[in-house]
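**Student:** Next up: some structures, all given as structure tokens.
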Structure 1
Amino acid sequence: MYEAVTRDIRVRVEPQYVEDQSSPDENHFFWSYTVTISNEGDEPMQLRSRLWRITNAIGITQEVRGPGVVGLTPTIAPGESFSYTSGCPLETPSGIMVGSYQMANSKGQLFDVAIPAFSLDSPFAQRSLN
């Protein structure tokens, strides 16, 4: 599990390789990832948009931007959490994702919340020690 905290918003990510949606012989690898966003502050926060940077094993980066997540722009009350699951295909057996959410507080002020970098590793990824 990967985790980051920005301004009392905790973001946890748990990626998982999805074997039955992958075709390694065709260079198609698929991961699901579950994100839990927890409001540890004292006012409601609304998730407005997302930005993902997805980098595959050969260094090609793709940016994905859009409103909300999985079609929702949830408001998260103090002490509450919101979870969702989404997916990511790659043409390589490993990669990395990192990003941010744009949130709004109860006064409408916007700020960015870090999504921690997390590794996408399949059983087919070559391991190397650095």
Structure 2
Amino acid sequence: MKKKILIIIADYYKDISSGLLKSANSRLKNSFKIKIIKVPGVFEIPVTVSKNIKKFDAFIALGCVIKGKTDHYYFISQAVTTALMNLSIQSKKPIGFGILTCNNLKQAKERSSTLKKNKGKEVASGIISILKNK
């Protein structure tokens, strides 16, 4: 039976998130049963994982936070990172962290646009590795 993976994608930056999703899907291909849930921003990703923790074998969190002129970037990045790590440890299920934390939009586009060096593909590869070694 195919392992079930939930991809939660924050589509606040639609160009960025679509590139991450495309590359993650290209890596997972037809080897897994995939469900995708879109959320407005990265802050909504941990609660979405939590609500679905018993239904899936693994999770991939995709999105982007871009640094602005306030400290908001730091608070969101830290809160989401900590929440996802805690959920992974408590549930003993892998959660791939494909949330870009960038200084500007140019940086985010560089990390999400090419299929060769795309964070979505890297995170999907990590999840595959963990599921194979379980």
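**Student:** When you work out volume of the Cα convex hull per residue in Å³ for each of the structures 1, 2, which one comes out largest?
**Tutor:** 1
**Student:** Given structures 1, 2, which gives the highest value for distance in nm of label points 7 Å out along Cα→Cβ at positions 79 and 103?
**Tutor:** 2
**Student:** Which of 1, 2 yields 0 for helix-only ellipticity at 222 nm (-39500 (n - 2.57) for each DSSP H run of 4 or more, over all residues; to 500), as computed?
**Tutor:** Among 1, 2, the structure yielding 0 for helix-only ellipticity at 222 nm (-39500 (n - 2.57) for each DSSP H run of 4 or more, over all residues; to 500) is 1.
**Student:** Out of 1, 2, which has the highest value for relative contact order in percent (Cα under 8 Å, 6 or more apart)?
**Tutor:** Comparing 1, 2, the top value of relative contact order in percent (Cα under 8 Å, 6 or more apart) belongs to 2.
None of the figures in this text is laboratory data; all of them are computed from the coordinates on show. For clarity, every value in this text was computed on a predicted model and none was experimentally measured. Cβ atoms are built from the backbone, for glycine too; each structure is taken alone.
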